[in-house]
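Below you'll find a set of structures to go through.
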Structure 1
């Protein structure tokens, strides 16, 4: 597990009102941090939070 000292633990999807829309967790020993979601019912924006196992998280936004 030492080679996985900093990795993405999951993707969290939020709608344009910052309400929960989906989540995918990852095991660094077996998974790549890649996920797919059906966003056809979401409007105007999709927010994706990518927390890591240590101290940071990234926030990306996709304007629809």
Structure 2
């Protein structure tokens, strides 16, 4: 294994839950967060995140 190996791929996801099934959730806030997470600002921040000059994440979300 090495950097870039498909075995190292670790997808992060955000999935708002169904408010009809879980009425206690703050669905509007979850949708605001989802909107931000799929925004250009979030993409720029995520893509620019490095440690010791090495890029840690690659943004790949699709807009809702």
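Things worth noting here:
- Origin of the value 41, 21, 16, where Cα extents along the principal axes in Å was derived from one of 1, 2: 1
- Which entry (1, 2) yields the derived value 0 for helix-only ellipticity at 222 nm (-39500 (n - 2.57) for each DSSP H run of 4 or more, over all residues; to 500): 1
- For 21 (relative contact order in percent (Cα under 8 Å, 6 or more apart), calculated) the corresponding structure among 1, 2: 2
Bear in mind that the values in this text are calculations on the coordinates, not laboratory data. These figures come from a predicted structure and were not determined experimentally.
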